[in-house]
Structure 1
Amino acid sequence: MTRIALRPVPTRARLTLEQAGVHPLLARLYAARGVAAADELDTRLAALLPPDTLKGAAEAARLLADAIVQNKKLLIVADYDCDGATACAVGIRALRLFGANVDYLVPDRFKLGYGLSPEVARLAAQQKPDIIVTVDNGIGSREGVAEANRLGIATLITDHHLPGPELPAAAVIVNPNQPGCSFASRAIAGVGVMFYVMLALRAELRGRGAFKDKPEPNLAALLDLVALGTVADVVPLDRNNRVLVAQGINRMRDGKMQPGVRALFAVAGRDPRQASTFDLGFALGPRLNAAGRLADMALGIECLITDDAGRAMNIATELDTLNRERRSIEAGMQAGAETFIESIDAASRASLTLFDPDWHQGVVGILAGRVKERLHRPTFAFARGDDEQVKGSGRSIPGLHLRDALDLVAKRAPDLLLRFGGHAAAAGVTLLEDRLTEFEQLFEEIARGLLTPAQLSRTLETDGPLETGYLSLASAQLLRNEIWGQGFPAPMFADEFEVASQKLLKDKHLKLALRKGKARYEAIRFNCAEPAPARIRAAFRIDANEYMGIESLQLVIEHFEPA
C-alpha cells in the first residue's frame with residue numbers, strides 16, 4: 001500500500017526566505033526541506049566547510065607533501081563504483097599537478113572483493129609503492145593495512161563509510177565518521193573526502209613555498225568529478241554537499257569539464273549546458289558503474305583521467321556498450337525475480353532474500369534496488385561466487401540501517417557471515433551457499449524486530465498541491481536549475497485531476513491527458529500498464545519535456561489512486 005503524505009512547510013522559514021528575495025515557490029520548497037535562512041542557500045566555494053575541520057586531513061597533507069619532496073611512489077587503491085572512480089581520478093589529477101609520482105590499482109571485485117584486503121596489499125606491493133592511498137574504502141581493512149605494514153608500505157586511508165569497533169593501524173586516516181572527527185558533513189562522499197585531502201595538501205605545499213615560482217593548481221577544475229561521484233553515490237545532499245554539487249554542475253553548464261565527463265554526456269545523449277543531478281545519477285553514473293559491474297573499473301578511471309578528447313570518447317563509447325549489456329543482463333534477472341515475487345506474500349514479510357545461481361554478481365545490487373522500490377522491503381539479492389560461496393548486495397528502506405542489521409546478524413550467528421560492509425541504504429555480504437536459508441531467516445527476524453508497520457508501508461512525501469499559476473513550463477525550468485537529491489528531494493506535488501483520455505505507449509507507459517478546472521495537462525506514468533480511474537489523486541513531478549526542439553510542460557506521475 002502506498003500513502004500520499006504532505007511535507008509540512010514551516011511558515012516562519014518560508015516568509016523569511018521570501019523576504020530575502022527567494023522566489024515564492026522555491027521559498028516554500030526550501031522551507032519544507034529544513035532551510036531556515038537565505039544564507040543556507042549560498043553555494044559559492046567560500047561557503048564550503050574548511051579542510052582543517054576534517055580530522056586527519058592536515059596529517060595526510062604533511063605525509064603526502066613529504067612524499068612529493070622525496071619523490072616517493074604513491075599508489076591509489078580505488079573502489080569499483082562511480083564514487084571510487086571519481087575519487088581516484090581526483091587523486092591522480094591533483095597529485096600529478098603537485099608533481100607526485102602516483103599510479104593507481106583497482107582490484108578485481110569478483111576475485112578480491114571490496115577494500116584493502118591482505119591479497120590486495122600483496123598485489124599492490126608488486127608495484128613497489130612507498131605509500132598506499134585508499135579512496136572510498138579502507139576503514140574496515142584492518143588485516144589489509146596490517147599486511148601492508150608488514151610489507152613496509154605506509155597506508156593513508158581516505159574513506160567515508162562507517163568504521164567498525166577497531167580502526168586499522170594506518171599511518172593516517174581521513175574519514176568524517178571516525179571517532180573524534182568534528183567535521184560537520186558526515187554525509188560527504190568518498191570523492192569529497194579525497195577532494196578535501198587535496199585542498200589540505202595544496203595548503204601544506206603553499207606553506208612550504210612550493211608555488212613561489214609557479215602558479216597554484218586550480219583544484220576547482222576537479223569539481224565536475226566531485227559532483228558526479230557525490231550524486232552517483234546517493235549520499236544525503238546536506239549543505240556542504242550541495243555546494244560541491246552545485247559548483248560542479250555550474251562548471252558543466254559552462255562547458256568546463258574533463259574530456260571524459262564531456263564524452264559521457266555525449267554518449268548518454270544529454271546536453272551538459274542543461275546538466276542536472278538527474279543526468280549525473282541516471283545517465284553518467286550508470287555508464288561508469290557498468291565498468292565496475294561487468295568489466296574493470298580501470299576503464300572508467302582512464303576515461304576520467306585522460307586529457308585526450310578522442311581517447312575519452314572511445315572509452316565512453318565502450319562504457320555505453322557495457323551499460324547496454326548490463327541492462328540486458330538485468331532484464332533477464334528481473335524476469336527470474338518476478339517468478340519469486342509471484343510465489344510469496346510480500347505483505348507478510350519484513351524483508352526479502354533472493355538467489356539464483358545464474359545471476360551476475362555485478363548486477364545483483366541493481367536488482368535488489370528494483371525489488372526494494374517495487375515492494376518496499378529491505379532486499380538482498382545473491383549470486384553464486386567461488387568456493388561454494390554466495391555474494392549478496394542489499395538495499396534498504398527508511399527505518400532499517402542495513403549495515404547495522406548485518407552487524408546484528410553477525411553477533412547472533414558469529415560464524416555465518418564471511419564478510420560484510422556498507423552503510424544505511426546499501427550493503428554487501430558474503431557467506432556459504434548452504435547457509436543462505438539461515439541468513440534469510442535471521443535477517444527476516446531482525447528486520448521484523450526493527451521495522452514498525454508504518455515503516456513497512458510506503459509513504460510518498462509530497463509538497464501538496466501546486467497553485468495553477470505555478471503549474472507551468474516556467475516552473476519546471478526553474479526547478480530544473482536547482483540542486484536536488486538524496487536527503488534534499490526533488491519537488492513532488494499532489495493534487496486531484498479528471499482523466500480526459502489515456503493510452504498505453506510501447507505496452508508499458510501510460511500516457512494521460514488530465515483536466516483541472518478549465519486547464520488541461522499532458523501527463524505520463526512510466527512502467528505502468530494499469531488504467532487510471534476517471535478521477536485520480538496523483539503524486540507527480542513537473543518536467544520540461546522536449547520534442548522537436550520545443551519544450552512543453554509534462555506531469556510525470558509517480559503514483560495515482562482513485563480520488
Structure 2
Amino acid sequence: MMQLKISGMTCVSCAQQVETALQQVPGVQSAEVSHAEGRATIEADAGTNVDALVAAVAEAGYTAQSVDDARDRSGSADVRARQVASGGEGTPLHIAVIGSGGAAMAAALKAADRGATVTLIERGAIGGTCVNVGCVPSKIMIRAAHIAHMRRESPFDEGLPPTPPSIRRGPLLAQQQARVEELRHAKYESILDGQSAITVLHGEARFDDGRNLTVALNDGGRQQVAFDRCLIATGARPALPPIPGLTDTPYWTSTEALASDSVPEHLAIIGSSVVAVELAQAFARLGSRVTILARSTLFFREDPAIGEALTAAFRDEKIEVREHTQASRVAYTNDVFVLSLPEGELFADQLLIATGRMPNTDRLNLEAAGVTMNRSGAIIVDAGLRTHAPTIYAAGDCTDQPQFVYVAAAAGTRAAINMTGGEAHLDLRAMPVVVFTDPQVATVGLSEQEAHIAGIETDSRTLTLDNVPRALANFDTRGLIKLVIEEGSRRLIGVQVVAAEAGELIQTAVLAVHHRMTVEALADQLFPYLTMVEGLKLAAQTFSKDVRQLSCCAG
C-alpha cells in the first residue's frame with residue numbers, strides 16, 4: 001500500500017478526479033482519495049512506479065508527493081517544527097496574520113505557542129465579523145425576539161394567558177451592543193494585550209510579493225512587514241445582487257439591520273438562506289410585517305423537506321414567503337422602497353439584502369504574491385490551508401471553505417501548525433450546520449442528493465416530530481428528523497433536522513457520522529427519555545420497525 005499527499009483539491013469532485021487518474025495508472029488495483037485529509041491511499045502491484053502516480057495526479061491538475069518521501073526529507077514532526085520555527089540564524093519564525101477574527105486569532109495564538117513571533121494586522125475592529133456584526137449580535141437579537149414571541153403566544157395560552165410585550169428596540173440594542181463590547185474585550189483585545197509574542201498593527205495590508213507586505217496604518221503612514229509565513233484571514237462581507245437601482249437606495253445589509261435602533265413597519269428581504277431567514281423571523285417577532293423574496297425556495301440547496309418545513313412555520317407566523325420571485329429594479333421614493341416584481345410593485349419601509357457574502361480579497365494584491373482565487377474571489381486552499389504560494393496560507397471566510405466561525409477557528413489552528421513545521425488537516429466530513437430560526441435547522445454530513453452526486457447508494461428515513469415524546473410534551477411538533485445511510489455498509493452519512501432544539505441535538509449526530517456508526521448501532525444506544533435528542537434513536541429505529549407501535553422509551 002502506498003500513500004500520497006495531494007495538494008490543490010478543493011471539493012469532493014476534485015478527489016474523484018484524482019482517484020480516476022490514479023486508477024488508470026498501470027499496476028494500480030485500487031485508489032481511495034480523501035479531499036478532507038488531502039491524501040490518497042493506493043493498492044498497487046509490486047514495482048509500481050511512484051513517479052508514475054505523481055505524474056498522473058499532475059496531469060489531472062493537482063500536486064502529489066509520497067508521504068514517506070515527505071517524512072524522510074523533514075524528519076519527525078517535532079524535529080520539523082523546531083526547524084521551521086526558526087527564521088534563520090536562530091531567530092524565531094516570523095508570521096504575519098492579516099485579520100483578527102476567529103481564524104486569525106486561533107492562528108496567531110497557536111503560532112505564538114509554537115515559538116513563532118506574530119504580527120497581526122487589522123484594518124477595522126478587533127474580533128472580525130462574528131463577535132462584532134455577526135454571530136453574537138444576531139443571536140442576542142434572535143433570543144430577544146423569541147422571548148417577545150413567547151409572551152405574545154405559546155402552546156399554553158389557555159392556561160397561561162399571553163401578555164403581548166411593548167417592544168423598546170433602543171434598550172434592546174444597547175443591551176446587545178454592551179455584550180458585544182464585553183466579549184470583544186474579553187476574548188480578543190485583552191488576550192492580544194497579554195501576548196508578548198504578538199504585535200498588533202492597525203491598518204490595511206497589501207502584498208508586495210510572497211515575502212513582504214506594506215501596511216497603510218490607520219493613523220497615517222506606511223509600514224513594511226517582512227514575513228517567513230503569512231496567513232490571510234480577512235473574512236467576508238455582504239454580497240449585493242446586480243439589481244438596477246439598488247445601490248442608489250439606503251438598503252440594509254445584516255450589519256445595518258443588527259445595528260438599527262428601530263423596527264420597520266414593513267421589511268422586505270431579498271434572500272433565502274441563513275441570514276435572510278434568521279433576521280426575517282427576528283424582525284417579524286419584534287413587530288415588523290415581513291416579506292421574503294426568494295429567487296427559488298427557502299434553502300433550495302438543502303434537502304427540499306427543510307425549506308418546506310421552515311416555509312410552513314413562517315407562514316403560520318404571518319411571514320410572507322414569495323417563492324420563485326426576483327426584483328428587476330429597486331427605487332426609493334418619499335421614504336419608501338419600491339421593488340419591481342413580475343406580479344407588480346411591492347412597497348416597503350425598509351429593504352434588507354441577504355444574498356450571501358463575498359470574500360475580502362480584492363484589495364490585497366494577491367496576484368503579486370502568487371495566491372490563486374476562484375471566480376468568486378475566494379482563496380483556493382488545500383486541506384492543510386496552503387495556497388498556491390509556498391509561504392502563504394489562508395483560513396476562514398476569505399477562502400473557498402464553508403463560512404462558519406468554528407470552521408474558521410479550526411482552520412486557523414491547523415494553518416498555524418503547518419506554518420510552524422507540523423502537519424495538520426481540516427476534516428469537514430462531519431461538519432455541523434445550525435440555523436437559529438424557530439424551529440431551528442441543523443445538518444451534518446450528506447443529503448441524499450449530495451450522496452447520489454458522489455456516487456453513493458443510499459437509504460433514508462424521515463421521522464416527523466409527532467413521534468418524539470419530548471415534542472409532544474412541549475406541544476410543539478413542528479419539524480422532522482431525517483437520517484441518510486450508505487446502502488450496504490449501513491453507515492450513517494447524513495442527518496437533517498428541523499426542530500425547536502435542533503442545534504442542541506445535532507452534535508450527537510456529528511459524533512455518529514464521524515465515528516462511522518451504523519444506523520443499527522445508533523438505534524441500540526441509550527438515550528434519555530423526554531429529550532429531543534431521543535428523536536435520533538427513534539429515527540434510527542424506523543429503519544427496522546414502526547416506532548408508532550413502540551411504548552415510551554422502548555429500547
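Numbers at a glance
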| item | result |
| --- | --- |
| Mean count of other Cβ atoms within 10 Å over residues 274-281 derived as 24.8 - corresponding label from 1, 2 | 2 |
| Structure responsible for 25.0, with Kirkwood radius over Cα pairs in Å calculated and labels 1, 2 on offer | 1 |
| Structure with the greatest value (metric volume of the Cα convex hull per residue in Å³, for residues 290-345 alone, set 1, 2) | 2 |
| For distance in nm of label points 7 Å out along Cα→Cβ at positions 34 and 338 computed as 3.9, the structure of 1, 2 it came from | 1 |
| For 3.3 (distance in nm of label points 7 Å out along Cα→Cβ at positions 114 and 482, calculated) the corresponding structure among 1, 2 | 1 |
| Answer label among 1, 2 for the case where distance in nm of label points 7 Å out along Cα→Cβ at positions 154 and 498, calculated from the coordinates, equals 7.5 | 1 |
| Among 1, 2, structure where mean count of other Cβ atoms within 10 Å over residues 106-113 as derived comes to 23.9 | 2 |
| For helix-only ellipticity at 222 nm (-39500 (n - 2.57) for each DSSP H run of 4 or more, over all residues; to 500) computed as -9500, the structure of 1, 2 it came from | 2 |
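Read the figures in this text as sums done on the coordinates, not as results from a lab. Not measured: the values here are computed from a predicted model. Cβ atoms are built from the backbone, for glycine too; each structure is taken alone.
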